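Each reported figure results from applying straightforward, stated rules to the coordinates on display, with no laboratory input. All values reported here derive from a predicted model rather than from experimental measurement. Cβ atoms are built from the backbone, for glycine too; each structure is taken alone.
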Structure 1
Amino acid sequence: MEPNTFTQRYLELGGKAPLFELPESIRVNTAKITAEELIERLWQKGVHLEKIPFVKNGFYVRQSRMSVSALQEHLQGFYYIHEAASQIPAEVLNPGKTDLVLDCCAAPGGKTTQMALNAKAVVALESQHNRVPALINNIERLGIKNIIVCNTDARMFEPEIKFDKILVDAPCSGNYITDTRWFRKQKLENFKQRSALQKEILANIVNCLSDEGELVYSTCSLEPEEDEMVIDWAIKSLGMKAVEISCLGDKGIISPFGEELDKGVENCRRLWPFKAKTQGFFIAKLVRA
């Protein structure tokens, strides 16, 4: 699809797609260091951090003499290089010390390790064998002890236990902010294919959720086919309900391209890059109806 096709598409949705440079951001690994201690250590190395106002332990890197990925503190696991919007889903899920958490599409482990800081335990699923080493390496680097990694497709996962909290950060088509060629590489068929995969994952994973459990669905896509329309399908086909969440972003779109969706879809949140100054993102919380 040509860029001007997306321009019209996003205008119809009440958005737009201006290009800008995405600020680099990190998340403090509080299992090893406090935010105050990390700020001071990095300041002494010429790295200036600025608090991200909408997440608990996230900071923008406003100045650095060298790549933050090459600093000793990164190698020691004091922080995770973690885009700002990508830190939100784990906070919306908000696992507690007694919660057993399932992360359905875990690699490379940013959200997995974030949730594990507060959860009883996290079972992390990753279907692609070649992505598992990066997931394990990040878990070990950050020193997180309560994560079990399974090289398993979430569509086939059939555990004997139920989970209190589930994150489905679903495979998606991404968005233009992180790839300047994104517009020219995408076509409508891509969104439909991803949507089918996302529904397959949800259809199986809801069976793993406890009766009073909560499921957060998220993507870094701006396309309704992968976002609001998937949640509308989950409400109508899986007996789920979208509950209100409090986080950055606009309300979910309930009439994308003239299609009327369940009004509960408004409870979701979509982050337009031009408003949030993050990559594009979509977040929903589901419970049993």
Structure 2
Amino acid sequence: MKVTGFTFIRNALTYDYPILEAIASILPLCDEIVVAVGASTDDTLNFIKGIDSSKIRIIQTVWDDSLREGGQVLAVETNKAFAAIAADSDWAFYIQGDEIVHERYHDEIRQQMKRWKDNKNVDGLLFKYKHFYGSYDYTGTSSKWYSNEIRIIKNNKNFYSYRDAQGFRKDKNLKLRVKPIDAYIYHYGWVKTPEAMQRKQEDFNKLWHSDAWVNKNVLKAEAFDYSGIDRLQRFKETHPLVMQKRILRQNWTFDYDLSHNSTTWKEWAKQQLKDRLGLDFFYKNYIIV
């Protein structure tokens, strides 16, 4: 069984992406990892070149910044990395620059890839998610956070990244058929210094919206205000080993009142159905088989 990881990144230093940790978290499971490095205004390319592993293969890309609807450019860059995977690879393991796989799940992931490798009815594997917010001590619990997404797919070039690179589709815009596995992706996209998060909010919204929309809807500030969140819970487990040094470097404070709840009545009802009956109303970009 051959497994190739793939990811994309641009301006990792400017926006403080844990891309090195993301790559390191799947490295033991992969025979090779393709990293599409977009032309950056910082030293991201040399940053990635500095990874001490013969498994890393870099392709250099240029982002089309005119693609400013629905984050389409993110899917385009994902597809560039996926297209570069060699034909003899069985599985393609996708990881984004702010996603980490805890080492506790490596055995489960490896076993499930072996189990479903030759099953033609299975297109990919579905992961569960933990979304961290504000600091490494809190995770989002409201229904607006997606609970699952595809991160391992068969190396079928009829598959492609969908919309803003959250999931995948195949020919004729069909959803992939997936098997859920007992493994989590730890998403740290909302854990950065307040200054780096503010830069990301101001610039990354331009991948979805016009300058006029961004100027009207994204507050200009020196630092991001993390207080505008509806519902969090304290994280009481362990973080992946690859994240330990980064966590120790945290130099800002985020404290959240766990009794705080600013959800709407509609959101509260959806949350009750999710908590009590396991009903998840988040849009599902896959078919469970």
Structure 3
Amino acid sequence: MPILLAIVSAVLLGVSDYTGGRVSRSASPMAVTLVANVVGLIGIAVVLPVLGDPFPGAVDLAWGAGAGLCGVIGVVCLYWALAHGAMTVVAPATSIVAAGLPIAVGLSLGERPGLPAFVGMLVGLTAIALIAGVLGIAHASTSPRILGVAAVAGLGFGSLFVMYGRTSDASGMWPLAAGRISVIPILLAICLATGALATLRGRPIRFAVLVGLLGLIANVAYLVAVRQGLLSIVAVVVALYPASTVVLATVLDGERMTRSQMAGLWLAGTALVLVTIGS
């Protein structure tokens, strides 16, 4: 079940990133992120009474708030990079960092995956690197500056994976609420100061709402998965989210993948099989 939930999270995150990156070409990434977080908070507010989760302690709320702040840094940087560079390069480059940090933390905390799962982790990292275009020349050029911003995004996402993974089972979905509550005032202040909200008109705001819904479901799936499985394994599976971003960019935007990127997609599938066997 953890691997299945991690796959669901990865697919939805990839679609969300594609949608957010596309809409950020005509609207402010900050405004898109604000709307997405507001939508996410409304969704959580609706679900929490149904779940009946007890109000958690300060530690769980702090982990959730920290995860929210790291997630916003990651999302804003990613949307900007996706809007200015090739999606087939930016999204996978981000996930290399996003996967590496939770693996290091998980292993340092004493997690010891089975041999097939450990091999799957290595295959998954290789797949991400290939999809990122470390071999061959990507269809659209992406400058070192854009890749640097993508790396910062990956650091934000990797930190989010770790922090949500540190929350207790008893805290339920409250960490997700804490994450959004911690960032909405900051995003709103920035958007009001910069006039970013004026860029959201008509179609962009509808897509921003979609980003929020997809992100919420993906985060819920990840939170449940990481509480049932190992951080080092679940994070690698979720970090394969660029696969769906790359597929959408190829099909809808006409971006082309190199042979190494296509090989990376096949390796991603192999990695999923291995971590499933070993978990």
For 18 (relative contact order in percent (Cα under 8 Å, 6 or more apart), calculated) the corresponding structure among 1, 2, 3: 1
When distance in nm of label points 7 Å out along Cα→Cβ at positions 111 and 215 is computed for each of 1, 2, 3, the largest belongs to: 2
Of the structures 1, 2, 3, the one that 47, 38, 27 was derived from, the read-out being Cα extents along the principal axes in Å, for residues 63-206 alone: 2
